[in-house]
Structure P
Amino acid sequence: MNRLLFQNTETAAYATLLFVELSPAGGRIRYANCGHVPAFLLRADGALERFPPTGTVLGAFENWNCAIGETPFGTGDVLALCTDGITEAADQNGIEFGDEGLANALRCSSRQAPAQDLVRSITPEVLRFSGHEQHDDITLIVARSIDKAGRN
């Protein structure tokens, strides 16, 4: 992908990438974060982790390398992936919702709620925070790890 973008786009063009592979049966997450908003992993015990960059953006450099990160995905853990339209949503004073806004929204949402309910509660919170017209896409994907009996 990097080679194709580098060879076929303008010099200043690039793309970010966040690739996440969930293995619920193995209780693992593998990921690559290349300049994208970090994924958020809210652990069942309330600890919050972010997926740090494992490589640079795609298409900006001819030589490109990317590592793969890996972390456990335990029962009750919540994984949230988003675009910068959430973290960069700003209020009338130019203050951004930010990583901390998303982290707080995840923590404050019902810890036992299904993943789709978390999306339904956090997305309107971002819009209320910004209080004005949406300037970027607002994309949020949430996954919750459950045990074999279907419990969080």
Structure Q
Amino acid sequence: MKLFIKRLREGAKLPVQATPDSAGYDLYACLETPVTLKSGEIFRVPTGISVAPDRRDVALCIFPRSGLSAKYGITLANSVGLIDSDYRGELQVALIHLGSEPFTVEDGMRIAQLVTIPILFPELEETDTLTETQRGSSGFGNSGIK
């Protein structure tokens, strides 16, 4: 599979794997000036790139970087960003600051990870019954915490 990357602005960095076996490719901020986030603030960070996978049965997911989350409280406002295979606009990362001290996002900073996942397109069929399972309709917290 190929993922075609288009730079939309000067200075935009292409995604890079940290190691050959890394599942994700680091995404970089493409900013004209640094942006300082206060606690609770959300900012859409531009990456300066757009992408096009060479097949339709994949999606691209944007995940937080664990170091930014654990050390500074910087994570994604939408938990995981889902990019459909037919989206051609600029990749932007909605960061939220959950820490207490201001955090500055600078141009060229690694801000998130891009991961490609396979997608199934099931045929939907309405029914009046579903198969029974041991869990049934028990939901949130059903299995406990210990």
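Structures P, Q were shown, and distance in nm of label points 7 Å out along Cα→Cβ at positions 98 and 138 at 2.7 was computed from Q.
Taking mean count of other Cβ atoms within 10 Å over residues 42-49 for each of P, Q, which is largest?
The structure with the largest value is Q.
Given a computed value of 23 for relative contact order in percent (Cα under 8 Å, 6 or more apart), which structure among P, Q does it belong to? Source structure: P.
Suppose you compute Cα extents along the principal axes in Å, for residues 10-65 alone for every structure in P, Q: which one lands on 38, 26, 24? Could the numbers behind the result be given before it?
Details: P: 45, 22, 13; Q: 38, 26, 24.
Working through the options, I get structure Q.
Given that helix-only ellipticity at 222 nm (-39500 (n - 2.57) for each DSSP H run of 4 or more, over all residues; to 500), derived from a single structure, equals -7000, which label among P, Q identifies that structure?
Working: P: -7000; Q: -1000.
Label of the originating structure: P.
If mean projected area of the Cα convex hull in nm² computes to 10.0, which of P, Q did it come from? Working shown, then result.
Working: P: 10.0; Q: 12.7.
Attributed to the structure labelled P.
Rule-based calculations on the coordinates, nothing more; no lab input. Just so it is clear, the structure is predicted and the values come from calculations on it, not from any experiment. Cβ atoms are built from the backbone, for glycine too; each structure is taken alone.
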